[in-house]
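*Asks:* So, here come the structures, one by one.
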Structure 1
Amino acid sequence: MSSIQLSARGLRQSYDLGESHLEVLQGVDLDVSRGEVVFLRGPSGAGKSTLLYILAGLEHPRSGSVAFEGEQLFGLGRDRLATLRNRRMGFVFQSYFLLPELTALENVMLPAMLGGTRRADEARCLLGRVGLSGRLNHLPSQLSGGEQQRVAIARSLINDPGILFADEPTGNLDAATGAGIIDLLLGLARQDGRTFVAVTHDPALASLGDRQLFLKQGLLKGGD
């Protein structure tokens, strides 16, 4: 089995904004190995989130390809792509996207329920791993921002994905809370040998990964 889990070739993306034409990605190539922790950095507006969403199959590029575990994402039908994302990928965003009417436990279980299973025991275990075993039945409105992000992290892992994507996961948190979230995310990824690809503007955070890549003027450059 190849050590390369995620591979992108020739990614280009552009947007028309009124009379302006914005070239965001101008031919990005990228390989990510299994179990690798990779941080994407770059100036504001460089297209880091756009690149992450394309790598995760959440957005289609204007041209180029992304292969995940040997499957070409943009050659799949909509239903097959949605199933792959649900079962084999996990996502953590700056906003928590918790359903307000569901408890912490129910929010964590939701991706499994969409896939046809409940996995209540796994959800309880994951909430314990993120330090929320005493908050299972709390609604999002009863949780702090840091606690809500911990619920979102547990939810991202409920289907035991091979890769975890994160887009500025501490962007809505204060520095101390954010540092705790990053420690948690990296700890979980490394404990489980899970591939982790994240967007961040924080050089101190990016230095904790195996590799950091810089997106500037539509091109990706490597770093140590």
Structure 2
Amino acid sequence: MRGLFVTGTDTEAGKSVLSACLLAAMRAAGAEPRAVKPVLTGLADPPAHGWPADDELLASAAGLDRRDVAPLRFGPPASPHLAAELDGETIDPQQLLARTREALAGAGTAVVEGVGGLLVPLCESYLVRDLAVELGLPLLVAARPGLGTINHTLLTIEAARAAGLEVRAVVLTPWPPQPEAIERSNRDTIARLGAVEVATLRTLAGPGAEELARAGAELPWRRWLGAARSGT
């Protein structure tokens, strides 16, 4: 299986939009990609800004049922370990890994979206980074283009590489039509100091499938897929 694990520098860094663009572009190119968000929180909060909930967005982009996208689902808008606790449940790492692999079974191409950033706890002793390591997929890092992104992004790259994860690229999003000097400098600085490819995902007008596919087609996703390590 070829796939990508999409993480972010923080919550609301653009992971779901990036993931949806990749899925829509793959589907438009004739593939049948699998979308998986192993843990979904915040179902109790209505989606904002006219965009659907993460699982609905990914499911629509990949042509799947939203229940198949997110195996574990919690209401509270909190870190997974707390969201599960507030819902009276616990997350077992091995069960989560098994359910994620089951959701990926038989997929030729897949996009797995994490929760928040790499060091977000899924339970007391198991991080999003641990799940990414066990899945063995290369990483894309979604990051904001503006002030503060250099530190957040370089820390994320460092945390990923310390665990042996391969960072294929950083994607700055939403990239404005006319970037200012700070945004252009951030892009170049992250590329230089992080020794990483930095791409940009433009601002989208909305969550329509064609709009997502067009934006995703502007990204070199075929090259990023490459040859993933075994692990699923």
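*Asks:* For structures 1, 2, which has the highest computed value of mean count of other Cβ atoms within 10 Å over residues 112-119?
*Replies:* When mean count of other Cβ atoms within 10 Å over residues 112-119 is computed for each of 1, 2, structure 2 gives the biggest number.
*Asks:* Given a value of 0.97 for Rg/Rh (Cα atoms, Kirkwood Rh), point me to the structure among 1, 2 it was derived from.
*Replies:* On the way: 1: 0.97; 2: 0.94.
Corresponding structure: 1.
*Asks:* Can you spot which of 1, 2 the value 12.2 was calculated from, given it is Kirkwood radius over Cα pairs in Å, for residues 72-127 alone?
*Replies:* Clearly, the read-out refers to 2.
*Asks:* Could you tell me which structure in 1, 2 was used to calculate helix-only ellipticity at 222 nm (-39500 (n - 2.57) for each DSSP H run of 4 or more, over all residues; to 500) as -12000?
*Replies:* Label of the source structure: 2.
*Asks:* Given 0.35 as the derived value for FRET efficiency 1/(1 + (r/R0)^6) of positions 32 and 136 (r between Cβ atoms, R0 = 30 Å, to 0.05), which of the supplied structures 1, 2 does it correspond to? Each step should come with its number before you reach the end.
*Replies:* Values: 1: 0.35; 2: 0.90.
The structure behind it is 1.
*Asks:* Quick check for you: by distance in nm of label points 7 Å out along Cα→Cβ at positions 80 and 168, which of 1, 2 is greatest?
*Replies:* When distance in nm of label points 7 Å out along Cα→Cβ at positions 80 and 168 is calculated for 1, 2, structure 1 comes out on top.
*Asks:* Now, a different point. If P(r) over Cα pairs in 5 Å bins from 0, in percent, for residues 56-159 alone is calculated from each of 1, 2, which structure is the one that comes out at 2, 13, 22, 20, 15, 11, 9, 6, 1, 0?
*Replies:* Working through the options, I get structure 1.
Every number here is computed from the coordinates shown, using simple stated rules; none is lab data. All values reported here derive from a predicted model rather than from experimental measurement. Cβ atoms are built from the backbone, for glycine too; each structure is taken alone.
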